[in-house]
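Read-outs: derived from the displayed coordinates by stated rules, not from any lab. Owing to the predicted nature of the structure, the values given are computational and were not obtained by experimental measurement. Cβ atoms are built from the backbone, for glycine too; each structure is taken alone.
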Structure P
Amino acid sequence: MEILYLLEKIRIPVLNELMLLITQMGEETAFLALALVFFWCVDKKKGYFIMAVGFIGTMVNQFLKLVFRVPRPWVLDEKFTILEQAREAAAGYSFPSGHTQTAVGTFGAICVAEKNRWVKGICIAIMILVPFSRMYVGVHTPYDVLVGAGMALALVWLLRKPVLEGRVKTMKLLIAGMVVMALGLLAYVELFPFPADVDVHNLQSGVKNAYTMIGCLTGVAVVYAVDTKYLNFPVKAVWWAQLCKAALGLGAVLIIKSVLKTPLEMLFAGHMASRAVRYFLIVLFAGIVWPLTFRWFEKLGKK
């Protein structure tokens, strides 16, 4: 806590706003946007690489949170204060840091996959700044962020060759393995006899993430099978067509994510299975439906 108290003392309004902005690079939206942009516009293997690191990292992170059940810093020490704007996104147990793991995993994967020095430099900077921001705003201890970052880097290292250099069979096995992991996480959060004092909100967060992962990964399995056998969509296009492709696609994904929520929750009577179905449909749109337009985007700008 000594480091957190030191950071608490140096907080100033300008730096507060900067750290709150930086910490958002570890949120789901940033991961989703970058993974899809690479998948649609750069290289499908690189997109799958970012996704694999993120999905496996999320499942391992959620499992460890529920195993260790470490309270947040302000719960461990009631005298410690945090930036209130960061409290809402800091729901759940503290160890290990999910934002750190997501940011280091996402930008670490990009750093490994890309050769451009400027891209690598920016990625490394974000990989350092996001963990620091989590401590600065007061929602994680150094131990939380170090373990989160370490696990993310380990996943980047372990998955780089199987995904970036692997064959179709290797990818199918990896995706199948991730689906099994998601089912295992769901079984754990639904069936394990957690102690009576377990934080209900944290447990519910684990259930939510488990269903999300099942939806996403079954969707990825379908997308990979359809694309490799039938679709084989192109990713190249003139730069302004790429911008349109990415902007329109991301906008559509966010709209679908929002629009489907209430109807599916009503259909499933509020059960978390609605979340799995919603994310499954989102992945199908992002990986099959939207890419049907890519051959048209590829032709734009050509004489």
Structure Q
Amino acid sequence: MTTEIMDDTVNISFAKTNNKVIVGWSCESGMGVNTFLNAAAVESARRGVKTALVELDVLHASTSISLGMSHRTRNLETWLAKSKESNKLRDIRDYLVNSKLWMQDMASSHPGLVSVISELPEDLYLFAPSQFMDRFQAHSLPMSKDMPYFIIEQLSELGFEAIYLDIPSEMLMPVTGVSLKLASELLIFVDGHVAHSVYTGQEIKRMLSNNGDQRGLKIILNRAPGLAPAVEKILGQPVWKSLPDDPTITEKSLDLIPGGGEKYNSVVNSFVDTIGFKKKKNQQQTNDGNKKGLKRLFSR
């Protein structure tokens, strides 16, 4: 069975599947979307769920660097360039990277990252800009409205059960509005700042008036848990979960460890539980203390 979605000039049909399309958005960059999606995607993959982590926020790309898994050719910008050359969107299979593929192609040139990448679950695949892209030239990348449909369709055909999309904050970016409509789980992040809350509330009202009920909508309040009642009043929506102001996130990022402390990670785990990806009975906890990334390299 297929479903057809109309969006101005875009008319794309794609197969209905039982997978989850998790879209993260905030009205401004730096409000915690990428950090949370990275941690949730890694946790999903650790539970044996075939997971794709897609980063379309090319102006603020950080996923490949944060997880250490940048690849010279298996990345979003190469796919965009090749698609432009052929004047059509190309299959994305050859532009996805997981830890096994990274080890085969990149370990010899980046031996300092081998211990980091070896701890990432093989069920986690990235489709994201690499660290080799000049992010300050990202505005010239040929993004288009049909890309989110196409990417989700391709990943569904490849058997991905969880598809995480990190999208631009800017509503004028071609992929943003379309991605919001495609979400089965829509995570909207706020930080308690009054202006951010007002702008976010305006967009939620616009979205609900255009799309009707958004059953998967979840408001996540980051770094300001005590402000939940005030934020809820401004947004006209309940806060699903609050994330703590967690200074360990920055420290762990230097070792390329996704997530934060116990309270932060408990919210990540709760979300992954909520969308139906249960922990395996024999799932082991990772030992972050053994994981050495950039902090070790920088301290030399």
Structure R
Amino acid sequence: MGSAYSTIAADAIARFQKVIFITGTDEHGEKIATAAMAQGSTPPDHCNLISQAYRTLWKDLDISYDKFIRTTDSKHQAIVKEFYSRVLANGDIYRADYEGIYCVSCEEYKALVLDGKLQSAETDEFIYHECLVHPALLHHPMPKNVFIMGGGEGSTARELLRHKTIDKVVMCDIDEEVVEFCKSYLVVNKEAFHDSRLEVVINDARAELEGKEERYDIIVGDLADPIEGGPCYKLYTKDFYELSLKPKLKKGGIFVTQAGPAGIFSHTEVFSCIYNTLRQVFKYVVPYSAHIPSYADIWGWVMVGL
């Protein structure tokens, strides 16, 4: 019976213990917005219908509550604000050094959101990561070691480690909190994080490449778009590609990077710029794209070779 069972149990305890029994409706979340849209309604109107339905149900079940409260009630908002302020004052709520993290784990699907930007959704993240990884791996005759710039959620590493020729994958992400967060909540990549071939490094990708002598068969750029701010925009410049990245590719090596929206109207944001920048540094440059539903656009990647 779902909520009815727990409410009946609470009603029985409240009557026995003679305590104040408050029940009500929770009125936020992705499911609410999606359901309202599907019915051609607004979230507030949809919540009004839900609230009334629960009131009717509790009456039919003879639930003897003292107060029915909604999350939109002013008293509820005041209590939540006070509670939030106390938790914030204790230092239990904070932003990451580089990105604000949110995992939509209790909604219709799991998704990773950084600074309000959707990074990947469980339902279709495979499209992005398969397109990012497999073309380069299949073009290389014998890829053995790979360096990932970014990729903290672990999905890029997961796809790379599917290839049996791979001996070592170095995943270099600047934000340790993102990496640890994804280890804990994105269970789809749990196996990849426990693969002995994966080495996780917390560092700036440029500093890591320049500070080590190792060269790679494949280098993968799984970074946020340069226009989104943060430290990663420096990893999309001609200077970086020419002086820092290119020397770290072995003979016959391949570099591939995500390149942002690539639709008819959106490609000028970053996709075309990244493509044109790479053309100034590498002899062979191949752009390609695919539709990713959760991004609501065509997405682009650029693969280059020496």
For mean count of other Cβ atoms within 10 Å over residues 71-78, the calculated result is 20.8, so let me know which of P, Q, R that is.
Q
If you rank structures P, Q, R by Cα Rg over 2.2 N^0.38 Å, which sits at the top with the largest value?
R
Label whose coordinates, when relative contact order in percent (Cα under 8 Å, 6 or more apart) is calculated, return 26 (choices P, Q, R):
Q
